[in-house]
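In structure tokens below, several structures.
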Structure P
Amino acid sequence: MVQICIDAYSDLACPWCYVGKGHLDNAISQFTSSNPTTNIIVNWHPYIIDKNTAENGEKYINYNVRRWGGDGWTQSLRNSGRQIGLEFKNWQIWPNTLHAHRVVHLAGVQKGPAGQNMAKNVLFRMIYEEGENISDIDILIKAAGEIGLGRADSYLRSDEDVDIILFEDSQAKSKLRISGVPLFKIRGGTEVDHRPIVLSGAQQSGQFFKAFQTLMGD
């Protein structure tokens with residue numbers, strides 16, 4: 001089995017990260033269907049875009065007015081999402097994502113990359129499709145239950161691993177010089193000497209597929 005590894009940097013409060021993950025998931029599904037001996041693993045890393053977001057999150061329109069004067073910019077975002085089945089049908093809150101990143105981290109510890117992937121899917125859905133406020137610990141405990149995580153209640157009501165999330169966020173910005181997300185570093189395949197391929201932004205599925213082909217020597 002040939003392995004391709006992706007280090008993905010993403011913030012749950014970034015709607016373009018939601019779209020980018022949708023394109024990545026489609027590309028992985030398409031590529032592994034036609035290349036069944038290739039295993040693609042995604043490791044999700046935390047990135048906090050706006051540390052000034054209120055601790056309990058902010059109402060969607062209030063946040064948009066504060067940051068950009070309105071939400072007109074979301075029209076192109078919503079159009080892009082609809083192309084891959086992401087509706088943004090009930091987006092009510094701009095969340096503070098510190099503790100949501102802890103859920104993704106805990107999922108990785110308990111269930112590996114597949115657990116992280118499920119956590120991202122559940123949390124993205126809650127924000128953009130169900131109107132939930134994932135700044136709220138009770139909502140995150142509900143999400144953790146859906147993901148199947150153990151000891152989530154005591155974990156989330158403590159400060160456990162907050163330092164890890166803040167450190168990884170700081171490293172992404174200062175050491176890796178990541179200034180925007182989503183960002184994907186793709187490596188592995190049969191071309192072992194190939195430099196990692198970096199894709200920034202909500203790339204189309206075809207761009208991910210092309211990167212996979214390159215690393216497989218196609």
Structure Q
Amino acid sequence: MPTYKVSYFTFSGLGEPVRYTAAYCNVDFIDNRVTWEEWSKLKSTTPLGQMPILEIDGKVYHQSIPICRYLGNKFNLTGDNAEEIYEVDVAAETVNELRGKVGMWAYSCKREKNEKYEELIKKTIPSYLSKLDEQAGKNGGFLAIKDKITWADCFATGVLEYINSLVDLDVLVDYKNLQKVRENVVSSEGVKKYLKNRPAEGENPFKTW
């Protein structure tokens with residue numbers, strides 16, 4: 001059996017989508033949670049000086065979306081044809097685009113209830129989530145393909161959990177179809193096992209507050 005190892009910091013961040021995807025695929029992976037002190041030594045050994053990274057028998061894979069896509073392809077957690085694969089990619093990229101906008105605020109602004117925060121909470125996040133929720137509703141509670149979980153569902157679950165940690169609220173509270181997407185992922189046997197053993201969330205040293 002190949003040895004899988006997922007390396008990321010001790011907080012959710014962009015590591016959590018990879019962890020969720022691997023867990024959903026029932027991959028028995030080493031969950032390597034890297035401290036800030038350890039990262040200073042590890043950084044130069046990674047392809048781009050970034051994490052997450054996935055290692056399979058020593059071979060290194062990097063970048064969160066390509067890693068999740070790779071696992072999806074490897075474990076049949078993707079579309080069955082070009083059109084479905086496109087929908088999976090669009091769903092994941094849309095969620096990641098929202099993550100980028102939230103991250104711009106979280107990592108560049110002091111944590112205040114300022115105009116940028118209000119715009120993020122009242123306009124930016126609802127604009128994205130309302131469209132994703134509508135799409136998930138059409139798909140029966142699945143993000144990209146009707147009645148089928150794909151790696152995009154796992155990716156979104158991890159990213160949205162990360163967003164929650166940045167804005168300190170559950171952004172899905174008003175989006176029942178996206179709640180169903182999350183429930184489909186976290187109720188799987190592999191993810192339940194992962195969550196049961198998951199360490200407490202570590203401190204995010206990149207925050208500006």
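In table form, for the structure just shown:
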| read-out | value |
| --- | --- |
| Origin of the value 0.60, where FRET efficiency 1/(1 + (r/R0)^6) of positions 129 and 177 (r between Cβ atoms, R0 = 35 Å, to 0.05) was derived from one of P, Q | P |
| At a computed 3.4 (distance in nm of label points 7 Å out along Cα→Cβ at positions 105 and 145), which of P, Q | Q |
| Structure from which 0.50 was derived, FRET efficiency 1/(1 + (r/R0)^6) of positions 65 and 153 (r between Cβ atoms, R0 = 35 Å, to 0.05), options P, Q | P |
| Test item: distance in nm of label points 7 Å out along Cα→Cβ at positions 33 and 81 calculated as 2.4, pick one of P, Q | P |
| Value 0.75, calculated as FRET efficiency 1/(1 + (r/R0)^6) of positions 73 and 169 (r between Cβ atoms, R0 = 41 Å, to 0.05), assigned to which of P, Q | Q |
| Winner on mean count of other Cβ atoms within 10 Å over residues 121-128 once structures P, Q are ranked, highest first | P |
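Computed from the coordinates by the stated procedures, all read-outs in this text should not be read as laboratory data. Since we're looking at a predicted model, the values are computed, not measured. Cβ atoms are built from the backbone, for glycine too; each structure is taken alone.
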